[in-house]
Structure formats: C-alpha cells, structure tokens
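Participant: Multiple structures follow.
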Structure I
Amino acid sequence: MEFAKKEITLKNGKTAILRSPTPEDAEDFLAFFTQAAAETPFLLSSPEDPPLTVEAETQWIQGILQSEAQVAILCLVDGKIAGNCLISFSPKKKVRHRGRVAIALLREYWGNHIGSMLFEEMISIAKGWHLTQLELEFIEGNDRARGLYEKMGFRITGEIPNAIRLSDGTMLKEFQMVRAMGE
C-alpha cells in the first residue's frame, strides 16, 4: 500500500520527506540497511548476514506497494534515506486486529524526532485499519528505542531470554511490547 508523500520539519529545522519506497530506491535502501546494521547491534540484521540483492529488494518494495496489509515509509533528509518504518497486519480473522511495527534510523539523525513522527504516521494508519493493538520487539540494552516506544504508548508484555546472539557470543533478551489503540 502506498503512503501519501508529506513534508515534515525536524527538530534541527531541516525539512524531511516521508514517502513510500519505490523500486528505484532499492539500491539506496540496501545501502541504508547496511549502514544501519553496522551502526547498532539492536537491529535483527547484522553486517555479517548474507547481503540482499537489488533485485530481491526491488521485489520486496513492489510487494509492499501492492499489499493492502503493509505500508512502508521512508524518511529522506537532503535526498538521503535517514530512516524507515513498516506497519503490517495479518488478514487472518483471529489476529486481524493486531498490527506489527518496525523502525530503523541512521545514527546521524537520532534526536531529531524522526522516530516520533514515523510512529505518529504508523499509529494513524493503524487507526484507519481499525486495529486494536500494535506490537513490536526490542533488544535488551536498546534504552533509546525503549524510551521512544514507551513515549508512544507501548508497554512491555514479555521477554525471551537469550533471543539474540551478538557476533562476540553475548546473549541478549528480546522484549515484546504492545500499544493498545485506545491510548
């Protein structure tokens, strides 16, 4: 599903563009994810993972754009992908009320309220889909993300011990969070 393009003003005064990714963004999207994964251990992807191809990324973007159950949003600053988010739901009747969200930002853009603005867009989409709750996960130690998620109304509902193994062998918990849409 496509997201209607909009401009937002960041905390630093710069203008950012929020829009859906297009197949032409595939190469830049791959570069964004590669950089984001290298900057933090708190994404599920890591620099050691096998690289995706531009063709695979193009197909993924096309699938998102054609889906009625997913929306991806890019945040571009000065023409560069600064962040992205994804919201989706399952069409299965028993879980149709639940949405899943994910977000990633490059380190140089942290602290400019991009994360909050992307969450506001995802929450608006969720309301339009009549979802009753949003769900996400975060990795132990990612206090910055936890703070954002709690600010946006998410609460920890569970944890999985030893869910994440870092390249140095360190094992970390993964926390599940839920936001009731009535909040």
Structure II
Amino acid sequence: MLFGAPVYAPPRQPLCTARLLLRPYCEADEAVFFKLLSENRERLQPAFPSRVAAVQTPADARRVLVGFDQDWRTGRLYVFGFWEQTTGHYLGDISLKPTWQEPVTAEIGYYLSREAEGHGYAREALAAAVEFGFREIPGAARLLIRCRSDNPRSCAVAEACGFRRANGRTRRWPGRSQPEIFYYALARPQ
C-alpha cells in the first residue's frame, strides 16, 4: 500500500485480554480520559507532550476523542483506551500509528495512570495491540516503539513482548539535556 492510497479502517471492536478490555474511545469516556491526563500531566509531559498540551479542559478532551474517531476512519491512528475488566477502572491508552508506505510500519505508544504501573497491564495491553496491528493493519511488516532511556519500565515492557532494540539506534537531542530515545522493533511473524 502506498502513501495516499485508500486505507482500510478496521472494525471498531473491543479487544479482551485476561484482565483488560481495550476499546476505541467514545464521547462518554471524556471525563475519565480528562481525569487521567490531569492527574498524570507532569509525569506524562516528557513522553506525550502533544497529548498533554491538547487536553487542558474537559472540552479539549471531548475534541481529542472526536478526533480519534476521525483518525480511526481515515487510518491515521488507531487509539484504544483500556480498562480493568472486573472493576471497570480506566487505566490508560495505547495507540498504533501506521505509515502507509512500503514496508508498512506502525508505531505504538502507550501510557498508564501512576496507580496502574507495576501490575503488568502495559505488557498485557501491548500484547493485544501487537496482535491487532499484525491482524488488522494491511501489510504491516513491523511494529515500532520509542522509549525514553529514563523510562526503563517502558523498555522492559517492549522487550517482554518480543520487541528488540533496533540496531542499537538512539537519538540524542542536540543542545538539550533530555534522555536518549531507544527504538524497538518487532517484525511480522513468519
């Protein structure tokens, strides 16, 4: 599939894991989406500056969620919120952003609330996103994750799901004292 070609929009169906329900957001999720970002703003800012900047008010949260719906329909970005199945507690989100140039690649990003960290939820959500990516993104040859070097938990999640550091590549921002960015890749299983 080449850039500019019509893009297939996968069905907006939930994904279930042993403990999680992952589903595309709906407008009714505005309050929990806004609350999680508000309560975790400082810790999410370094890795998700655009998301944090875009959601300053509940009205912003609503606009972003509506945008996610449009992004899904156009194949620009597939975003899932995820909830703990037994309690219904909102934990975070995970997204896949495909490139529609050959070879098709999708970059995955994820975050959790502070309270959800350390329980294996990110690993469980990532495993579901990997399955979705290779099953639903036509021609997806590989999946990518960027992790900040000062976030070893995120690096460990990627590695636990089979991602490997891509040629040891890192990126350091010139003139900034920011951490390096590690790139992880996972090829489509043969």
Structure III
Amino acid sequence: MKIYTKTGDKGETSLYGGKRVSKDILRIECYGTVDELNSVIGLARSNKCAKKIDNILKIIQNELFVIGADLATPNEVKSKTYKIADENILQLEKFIDTLDSELPQLQNFILPGGSKCAAFIHFARTVSRRAERLVVSLSKQEKIDNQIIIYLNRLSDLLFVMARFQNKHDKKTEYKWDKK
C-alpha cells in the first residue's frame, strides 16, 4: 500500500466516513493540532523522561489518538469509534494529584524550561491549550463531545505539573517570573 494517495492534492481531505472537506476548515485544524500535540509529547518522551512521566505520556498519546478520531468523525456518521470517557478525565486528575503531592507548593509563576524533557512537556502544555481553544470554537459551530474540551483542559494542567515533576527529578531549578 502506498503512503500517498494524491486525493488531497487539491486541498481537500476525507473525514471518517468518506465525506470530503477543505483542509482549512476548523474541524481539520482541531484534530491537526491534537496530532501536533501528540508529536510534541513524542519529542518529550525521546528526551530522557523519568519513567513515571514517560508511562503517563504514553497513556496520553494513546488517548490523543482517540480524540483525533472523534474529531475526524462527523456527527452524521454513526460510528463505533472510541470516545474519551469520565474515567479518562478522572485518571488525569489522579495523575495531577499524585505528582503535585511530591512537589513544593507553587508560590510564583515559573518560566517554562529546565531539562529537555520538561521543556518539551511545557511546549506540549501550550499546544494542548491551543487545541482546547480550537475545539471550543468548533463546539460553537458543531456538536462536539464536551469530554474532549474537559480532557484537554485537564491535560494542560497535568502537563504543567509533569514538567515541574520532571525538573525536580532532573534536579533543575525552576526560575520564577521576574515581574520587573
């Protein structure tokens, strides 16, 4: 099977179910940004993450594929695709609580950075927030599973805590925002 199909050469792509749409519509931007987020998480994972962090990131990557498939499926297509569920969101919250309990309490804004893994996790956090904003915009135009918005919101919080945890693991200083 060839990787290229030439069906997108005129600026269109297919949604799940076969419907052809322009590549610049908001739905495509949403799942493209989720794909970008997944790739940034892959970059983080390739940079010596703590085992606990890497294991969580792997779970997230799989769940982002679920979100991407959901976003690529138009509402009119009856599908048996997986969906993000309450338990996925609760799992993110558990990860946040567990990792945060091992960190010093945050008193100031901190600058993104630190180790390579932590810096990429901070980058992933910003892409997650962008994906969330785009999905919120899409939800104003089309019916979207609200669990996706909640998941992405919680994910950005988790990624922030994970970056802090990774920096602590790597003995990297967290630099406070200098208000001057």
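Derivation of every value follows stated rules applied to the coordinates shown; laboratory data play no part. Keep in mind that this is a model prediction, so the values were computed, not measured. Cβ atoms are built from the backbone, for glycine too; each structure is taken alone.
Participant: As an exercise: distance in nm of label points 7 Å out along Cα→Cβ at positions 93 and 165, calculated from one structure in I, II, III, equals 3.1. Which structure is it?
Facilitator: Computing distance in nm of label points 7 Å out along Cα→Cβ at positions 93 and 165 on every structure in I, II, III gives 3.1 only for II.
Participant: Another one. Have a look at I, II, III and say which one yields 2.2 for distance in nm of label points 7 Å out along Cα→Cβ at positions 69 and 85, as calculated.
Facilitator: Details: I: 2.2; II: 2.7; III: 1.4.
Among I, II, III, the structure yielding 2.2 for distance in nm of label points 7 Å out along Cα→Cβ at positions 69 and 85 is I.
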